[in-house]
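Asker: In structure tokens below, several structures.
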Structure I
Amino acid sequence: MKALQIAAATLHLLLAPGASVRAEVFHSSYLSFALPPGWKCNLEGAEWVCEDQAEGKQKTAIIILTAKEQGSEDRLDLYEDLLSTQKPLMDSEGMPMGRSSTLEFVRRETIGDKVWVHGRQFESEVPNYYTDYFATVSDHIAMLVTFSAYQENFQTAFERFYPSMATIRPKKH
């Protein structure tokens, strides 16, 4: 049922009036993928941060991409362990708030032609935001995609973001 909803959302995006037939493709030194319509990415430190350009300063959703050459700790079983760990909530000054994030799920999913570890937590990165983590290794490239969205907008934002996951391609080094 969930796959059918996502497929319907994808079809709706493709058939929407004024929708571009070709999505903008993001390229880094390690990967490429088709951005959701209207999104742009900027390098911030070692991470690529992608945001919906239609939103103002107050962002309700964000994509963060990191990738590197595979190391000894880059394995799906270790990603599952890491994503199964609840994170302590911190205030704006980095001080613990006395509670932890809520783990929704961690599972392996085939997206496109890759097996990903997909985990979802509530308030693991930002208060009142859900965060989905997608981690995999492909062609000796370790990739982590983090998608966070405000709880009230999460499902709509996720449906716009998720089809892009199938377009992620590692670059050979």
Structure II
Amino acid sequence: MKVTIRTHALTKGRHRLFLDYYPLIVNPKTKKQTGYENLKLFVYDHPTTPAEKNHNRTTMELANTICAKRQLELQAQKHGMSPSFRKHESFITYFRKLADQQRGLNWHNWDSSVRYFQLFADGADISFAELDLSLCEQFKRFLLDEPKLRESRRGIGHNSALSYFNKFLQH
């Protein structure tokens, strides 16, 4: 995987910056293959004032940082690892975003899986760093003990518990 910063001409002597991916990657939002990512940044072609020169310098530093971060993400993903900067992000927020991207009948399984994980977490915001084999086993036992989301219902069945746990394990 290779990530490169490229430019595209704009009006008034400016260029926009974007990242070029080779080979193509799958966009997590649209689920389609893409070869670039617009950074929504621009640089001046021929900076004349100190402000324009400073703008170009800080913008290129930001673009290089984003490029390096994307490269690390892709390499970590290729080897089945999570980048270090991701370890402090909220797993529950990430899990909810994944569930919201699902379509059709499968969405209900994802939604229930997230809701039961939130019930298991008991209001705690679990980060990626806290996810380990022990926590996964605890969540599995929690599901198999037939928890209830509502008092009026009986607990979940064995097959539902396994389905929710499999959604959790996928990511």
Structure III
Amino acid sequence: MIIRDHINLLGLAGLNPLLGPNEERFGPRFPALSDAYDSQIRALAMDTARHLGYSSFVKEGVYCMVGGPSFESIAEARLLHVLGADAVGMSTAAEVVVARHCGLRVFGISLITNKVTKDYSTKENVDHHGVLEVSRRRASTLQALITALVGRLDSCSSGSGQKDGETYQNGV
């Protein structure tokens, strides 16, 4: 999933990575996060995914950072869905806050490894071994996407994108 925005539950609970004295040399005390994830790089990533034939499974969404380490309860999953979360994890948002504080452009991507259960009647449970197996199966796909995207990043600063006739990783 290409990260469009995030919900930083830990930050909302007072565990912001920028707590403490501010280092002005890195950035302002209160960085804006309304545009935290660079729209040009996101668009380039979506275009790259389309050219690689990944459009059926690479989507944009909202990432929610929780504390963990555990998988969500059904009630938690339902709450996060109501809040607008498309994916849940235990990282990323804090790093993005710091990167934006430092004035860096940010691109976020998350490998989705399991479906959150929101139904009390289901008998399926998520387990760590299943998550690791999906990670192993999808690693080469993610690598191809990132490799192709990095190869096109120079075009992102000018907004020109890829020219006709150029090829992507795997010849697509």
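Taken together, the values in this text are just the output of simple stated rules run on the coordinates, not laboratory data. As the structure is a prediction and not an experimental result, all values here were calculated from the model. Cβ atoms are built from the backbone, for glycine too; each structure is taken alone.
Asker: Taking distance in nm of label points 7 Å out along Cα→Cβ at positions 74 and 146 for each of I, II, III, which is largest?
Answerer: Once distance in nm of label points 7 Å out along Cα→Cβ at positions 74 and 146 is worked out for each structure, II has the highest.
Asker: When helix-only ellipticity at 222 nm (-39500 (n - 2.57) for each DSSP H run of 4 or more, over all residues; to 500) is computed for each of I, II, III, which one produces -5000?
Answerer: The structure behind it is I.
Asker: Comparing relative contact order in percent (Cα under 8 Å, 6 or more apart) across structures I, II, III, which is largest?
Answerer: Details: I: 23; II: 15; III: 32.
With respect to relative contact order in percent (Cα under 8 Å, 6 or more apart), the highest-scoring structure among I, II, III is III.
Asker: By the measure mean count of other Cβ atoms within 10 Å over residues 90-97, tell me the structure among I, II, III with the highest figure.
Answerer: Between I, II, III, the highest calculated value is found for III.
Asker: Give the label, chosen from I, II, III, of the structure having the highest value of Cα Rg over 2.2 N^0.38 Å.
Answerer: Evaluating Cα Rg over 2.2 N^0.38 Å on every structure, the highest lands on II.
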